[in-house]
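Engineer: Take a look at these structures.
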Structure I
Amino acid sequence: MFTEHDRRFSALTGLILFIPIFSVFAQQSNYSLRQLVDSAQHYYPQLLQKQALLNSAEAAVTDAKHLFLPTLKVNEQVGLGTDNSIPGSYITYGIIPSASSGVRKGNNSQSATENIAILAAQYDLIDFGYRHAFIESAKSFVNLFQADRERELYNLKIQASQLYFNLLKNQFRLLVNKQNVARYEEIFKVIKALTQSGIKPGSDSSLAKAELSKSRIIYNQTLGQISQVKEQLSFLSGIPAQNLQIDTATETFMRIRSDINSQTEDSIHNPFLDYYESQKNTFLAQEKLISKAYLPKIVLTANTWARGSSITYDDQYKALSEGLGYQRYNYLAGVSFQYDLFNGIHKHDKLRVYQFQTTASDLALQQEKLSLHSASLQAASAIQTAETNLLELPVQLSAARSVYDQELAQYKAGIINLVDLTNAAFVLDRSQNDFIETLADWYLAQLDKAWSGGTIDQFINTIK
């Protein structure tokens with residue numbers, strides 16, 4: 001059963017129809033809000049960039065898993081050179097050639113060939129959870145990039161919706177402006193007829209002509225605003241601006257209002273919160289990774305190699321071809337324990353870096369929660385204000401229409417002057433624009449409530 005409050009809204013819905021604006025664009029292809037958002041989702045380059053970064057993060061997870069495969073290296077080397085050495089030790093730096101023999105009384109400049117083939121394998125047998133932490137860290141970046149993409153998509157939906165309602169408002173305003181032009185054209189015709197018959201002074205005709213010109217200027221300004229908004233929508237959606245026409249054949253205000261008011265907030269899964277939550281989890285994963293990275297490792301190594309040389313075991317130089325084949329074979333396997341005694345210091349320093357970043361991300365999350373809560377309260381207040389004003393619109397519009405009709409009739413009868421008539425026309429035009437502005441404010445406030453409450457998709461689906 002309808003309450004008095006609902007009846008007044010129903011009356012407002014009926015008064016909307018006195019503005020004949022819903023069939024003007026029927027000959028063009030119209031786009032709903034959902035169609036515009038879907039087009040933008042598949043076109044907007046910045047969103048596609050976020051998707052590419054997400055794909056990169058997913059590929060990094062596979063790379064992280066493969067990093068822990070055993071290493072298996074093959075080396076084959078054939079060389080020609082001298083073999084001179086002396087007893088003693090040195091620390092190698094990776095660029096000093098090896099001489100395995102050649103300890104003799106003096107240098108021998110005779111060349112010899114050598115051949116060596118090596119198969120070396122290594123595997124981290126026990127890493128105390130480092131492997132798992134490394135892979136989980138890579139996965140945390142996938143979640144972060146996914147949340148970043150969803151946040152960008154959420155922003156895109158909000159921008160597209162704001163532009164949609166801005167365009168809707170301006171198209172409604174354009175047709176109200178067109179009505180205003182038609183009113184002043186009617187006034188001008190009436191005045192022209194009266195002045196020509198000598199009933200009204202010629203100054204009335206000039207004043208009416210000035211008001212008519214002003215109404216046309218306002219109409220042209222609104223056309224320019226529509227063109228700008230279409231360009232902005234084209235930038236987001238990829239639909240050419242000249243083809244952009246939104247669907248103004250909307251269903252009744254009462255049904256939209258009922259559907260929107262029945263939606264429940266889902267602030268837990270709001271993409272703005274999800275992003276900061278994922279960012280915090282990424283830093284926590286980095287902390288865990290650092291904790292594991294500086295633990296000891298137990299490494300399994302295994303090597304096998306074959307050698308050949310043109311120098312015999314008793315230091316006799318043979319033909320160079322003698323050193324090209326393999327003459328000796330060996331293998332070696334072992335388990336090593338690896339740990340840097342300064343790892344504790346490095347671990348402490350690295351952890352402090354990520355702990356501060358984790359704290360910062362947690363504070364950012366709390367700030368975003370407060371911002372969304374505040375935005376939700378502001379939107380609720382704006383909705384209440386708009387609905388209160390919408391309840392007054394039937395009175396304002398009806399009175400303004402009635403006054404204009406009376407003033408026009410009285411002017412024709414010579415009872416009032418032109419100032420009174422133009423004032424009535426101004427009030428009617430202002431009342432119609434007040435209706436458009438208030439209704440646009442209501443839609444935008446509902447949009448603010450939807451994005452802060454995490455229900456933007458439900459809201460978009462409602463605007464059919």
Structure II
Amino acid sequence: MRKQLVAAALLISSFSWAQKKPALNPADKLKDESLQYLQANYNKYKETALTIWDYAEVGYKEVKSSALHQQTLKDAGFTVEAGVADIPTAFVATYGSGQPVIGILAEFDALPGLSQTATPEKNTAGKDAGHGCGHHLFGTASVAAGIAIKELIAQKKLTGTIKVYGTPAEEGGSGKVYMVRAGLFKEVDVVIHWHPGAENGVTMTSALANSSAKFRFKGLSAHAAGAPDRGRSALDAVESMDFMVNMMREHVPQETRIHYVITNGGKAPNVVPDYAEVYYYVRHPKREQVKSIFSRVVKTAEAAAMGTETKMEYEIIGGTHDLLLNRSLADVMQKNLDKVGGVNYTPAEIEFAKKIQSSFTYAAPAIESAATVKPLKIEMDAGGGSTDVGDVSYAVPTVGLRAATWVPGTPAHSWQAVACGGTEIGTKGMMVAAKTMALTAIDCFTNPAIIKIAKEEHVKAVGTYKYEALLGNRKPALNYRD
């Protein structure tokens with residue numbers, strides 16, 4: 001009898017334990033398969049990223065970079081539509097059919113004037129540009145994540161459509177704005193993106209809305225010493241405009257950012273310049289403020305032309321919205337980023353990192369922080385930069401992350417960022433992003449409630465606003481880097 005009672009007790013205990021044991025999420029197995037695929041193909045994607053790092057093609061000139069991504073996706077079975085939105089280097093790669101439709105953004109443009117070797121000392125490579133924002137990593141990780149999802153769709157383990165968007169000229173060219181304007185995101189349920197950085201965390205900081213333009217002045221040339229009275233200096237007009245804008249800084253909202261570079265100021269000191277050009281950015285967290293402040297900048301250009309008896313015209317180059325955040329999607333991505341984890345350095349990489357940090361003029365975070373993941377936190381400010389992902393976020397629920405592709409403390413748009421991006425410090429961080437995006441996409445494919453809640457949140461965030469591109473109806477500024 002006693003043996004029977006013990007057996008019964010064990011049976012009840014075993015049943016109770018089984019009842020308490022959490023049910024296995026069917027997505028977990030798919031996530032493990034996706035992680036295995038990405039890790040097994042690390043060397044392949046590393047080679048792609050470093051090849052594009054070496055190409056270092058600037059906005060709208062990324063012919064080889066775009067072609068390499070397109071070919072990689074075609075080889076994986078995607079259908080690729082190239083030259084979309086009147087942009088030769090833009091593309092949309094599609095695999096699968098039906099709902100849901102998940103999009104992944106891929107950037108690949110470099111920055112002018114940031115040539116650098118993959119060494120911890122400043123050493124230009126003799127090129128005109130460099131990947132100071134890590135977009136060679138950005139595009140490659142996105143392509144890798146898209147192919148990882150394609151593998152599961154091909155095996156009928158997921159149903160729906162995956163799209164990889166090749167988005168050129170993020171650095172000032174506003175490539176995604178034209179793609180939004182062309183309606184390329186209309187049927188998409190969720191868009192996933194990421195960006196290289198010096199830490200690992202889900203993006204819960206907005207971005208500054210931005211308008212940019214080139215102001216061009218035309219005057220009269222003359223001998224600067226022999227006949228100065230006959231000349232009308234276009235450079236004087238540029239400098240007068242710049243002076244007025246700098247005076248204006250005292251009288252704009254404190255969150256405003258205005259910066260410029262004189263792209264043409266004449267050729268010789270003894271010739272009164274009959275042509276000069278200055279390139280301006282105007283930024284603010286609110287798009288309406290950007291419009292208002294930009295109109296004031298235009299007035300300074302008009303006044304400068306009047307005062308110097310020159311003629312002025314300006315060309316809108318770019319314009320981007322602020323970034324709408326989606327907390328429900330961020331929660332999903334955070335769990336996946338926690339699962340993937342950060343970047344662990346080898347002893348050689350630690351030595352490299354120490355040398356990079358020694359070039360900073362400020363205290364840097366601990367090198368070990370690259371291996372950690374930041375907790376999810378909503379940041380109240382809009383950060384210091386702008387991105388055309390903002391326009392995508394007004395069209396469709398959007399979520400993104402930053403991954404530690406640079407040594408902790410490294411600023412974007414620096415030679416140090418270019419150097420890190422040419423090493424495995426960069427490519428290992430890239431794979432953190434690829435894995436996190438793939439896992440987040442799997443959740444969206446397997447759990448319809450995620451998309452439903454994200455869309456409801458998105459509708460509330462957009463409100464009654466009717467989207468209108470800040471760059472107007474202009475065609476893509478394909479030669480803005482010339």
Structure III
Amino acid sequence: MPETLIYRLNFKRVPIKSAPPDQRKKDFKMQVTLGYSKAEAMREASRCMGCGLCIQGCPARLDIPGYVQAIARGEFEKSLRIIMRDLPFPEICGNICTHNCEDNCVYKEPVAIRHLKRFVAEQFPDYSKVLEHKRREKTGRKVAIIGAGPAGLTVAYYLTMFGVECTVYDALPVPLGMLNVGIPKYRLPMKVLEKEYNFIKNAGVRFFFNTRVGKDIPFQDIMKGYDAIFLGIGNMKGNMTGTPGSDGKYVYHALDFLRKANLGEEIPMGKKVAIIGGGFTAMDSARTALRLGAEKVYVLYRRRAEDRPGYPSGNAEEEMEETVEEGVEFLWKITPIEYVKDSNGMIRGIRYWKNEMVSDGSGGRLKPVPIKDVEFFIEVDTIIEATGQSTDISFLPPEISKSLKMKGNEILVDENGMTSVPGIFAGGDSTNSTKNFISAVADGNRAVKGILRYLKIDFTTLEKVECNKMSQVVKESTGKDVKCNDYIEI
């Protein structure tokens with residue numbers, strides 16, 4: 001079978017304006033990117049050829065050509081309606097999505113899909129006045145959602161529109177989970193979070209914050225009081241490395257560090273900060289440290305720059321470029337030996353080895369192996385470990401957790417988003433390896449359909465009809481013939 005070639009066209013992209021690095025690195029409220037004007041957005045959207053290659057890069061399978069070409073025609077309301085068939089957070093997505101869709105674009109300089117989505121969302125303070133979604137009559141069914149992150153709120157919004165009573169429980173004092181406490185406000189402003197949370201709340205979703213399931217409310221009570229449960233619990237437990245000296249003062253895990261910063265809590269720290277790790281959380285931690293007053297920030301990663309999480313992608317390149325612009329220094333191929341403390345337990349620096357990248361013979365990723373002949377030292381007084389996180393299911397009663405099938409640290413779900421325990425569904429970072437915003441939304445969409453099936457509620461108005469496959473599903477369910485790429489509106 002001949003290899004398929006994708007030719008990259010070189011039509012210039014409309015540049016997005018950014019705040020100056022020397023100003024933005026001192027200010028949490030100053031957004032890095034400034035957004036398109038109406039004229040810029042329409043000009044950029046007009047580059048789209050409608051080929052649809054981008055859709056394959058989107059976990060939620062949004063109709064990207066549909067909403068982008070609507071922008072090009074100045075049909076902003078239509079564009080928003082198309083987006084919100086599958087995504088109830090268009091402005092959040094327009095600010096922080098990993099935009100893998102753009103990596104599939106036929107252009108060498110891809111259409112700025114994420115920025116265009118942000119532009120459309122910014123035009124409408126209240127989506128409900130544009131969408132004209134009509135909530136169905138109440139079905140009498142009730143679903144509990146544990147976790148107010150993107151997966152959980154996707155489930156809550158769309159089920160509510162189908163007449164299901166949804167109640168969300170979250171241990172945090174604020175909505176939207178890691179979007180609120182894990183992503184710095186220079187990337188995702190509070191006004192955006194409030195706008196989209198209020199939209200979902202006003203649709204009829206009930207919320208209980210500062211509520212720990214298993215402590216403040218027994219899980220068994222939720223099982224008795226609801227017809228189904230969705231676990232959108234994320235990865236909220238930070239994994240520390242256990243490096244000698246990690247009990248020193250001013251040693252944090254990135255999750256705790258970012259949460260404190262986002263909630264406005266005091267964070268004792270010094271002026272020279274080391275971030276251990278090379279992913280997006282490491283970049284956020286480094287740039288947050290600058291905004292909290294650090295004079296020098298280093299990122300230490302055990303692999304090469306091209307091995308960091310998310311690379312190669314346009315999103316990883318943007319994150320790196322912005323971080324370097326702000327003055328963060330990177331040290332690649334590093335293995336810490338010890339976090340050096342003084343007699344008072346204060347961090348004074350890091351002893352480390354440099355690594356060589358070695359093949360294990362499998363043909364896969366090269367392995368970092370320390371060169372132990374020579375030790376190095378870097379002087380720092382604060383260390384932040386961005387070294388991974390895991391799912392915490394300790395709130396579940398033993399009879400449930402024992403029955404819950406896991407693969408490593410991930411909860412296993414079927415094609416309907418249901419776990420091995422009937423009636424309990426799950427999605428988001430606790431179930432998938434990609435662990436990004438748009439994948440959580442896709443998990444939520446899948447679980448919505450799965451829960452509606454489980455509750456025996458007709459959901460054909462949710463379906464986006466794809467060639468033959470989905471039209472057959474609709475025909476079997478309703479007896480109606482539907483053409484490919486048509487939509488049945490909510």
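A short reminder: the numbers here are calculations on the coordinates, not readings from a lab. For clarity, every value in this text was computed on a predicted model and none was experimentally measured. Cβ atoms are built from the backbone, for glycine too; each structure is taken alone.
Engineer: For which of I, II, III does Cα extents along the principal axes in Å, calculated from the coordinates, equal 121, 53, 44? Don't jump to the answer; show the numbers that get you there.
Structural biologist: On the way: I: 138, 46, 34; II: 121, 53, 44; III: 74, 58, 49.
Computing Cα extents along the principal axes in Å on every structure in I, II, III gives 121, 53, 44 only for II.
Engineer: One of I, II, III was used to compute helix-only ellipticity at 222 nm (-39500 (n - 2.57) for each DSSP H run of 4 or more, over all residues; to 500), and the answer was -23000. Which one was it? List each step's numbers first, then the result.
Structural biologist: On the way: I: -23000; II: -13500; III: -9000.
Traced to structure I.
Engineer: For which of I, II, III does FRET efficiency 1/(1 + (r/R0)^6) of positions 385 and 425 (r between Cβ atoms, R0 = 30 Å, to 0.05), calculated from the coordinates, equal 0.40?
Structural biologist: Working: I: 0.60; II: 0.85; III: 0.40.
Going label by label, the one that fits is III.
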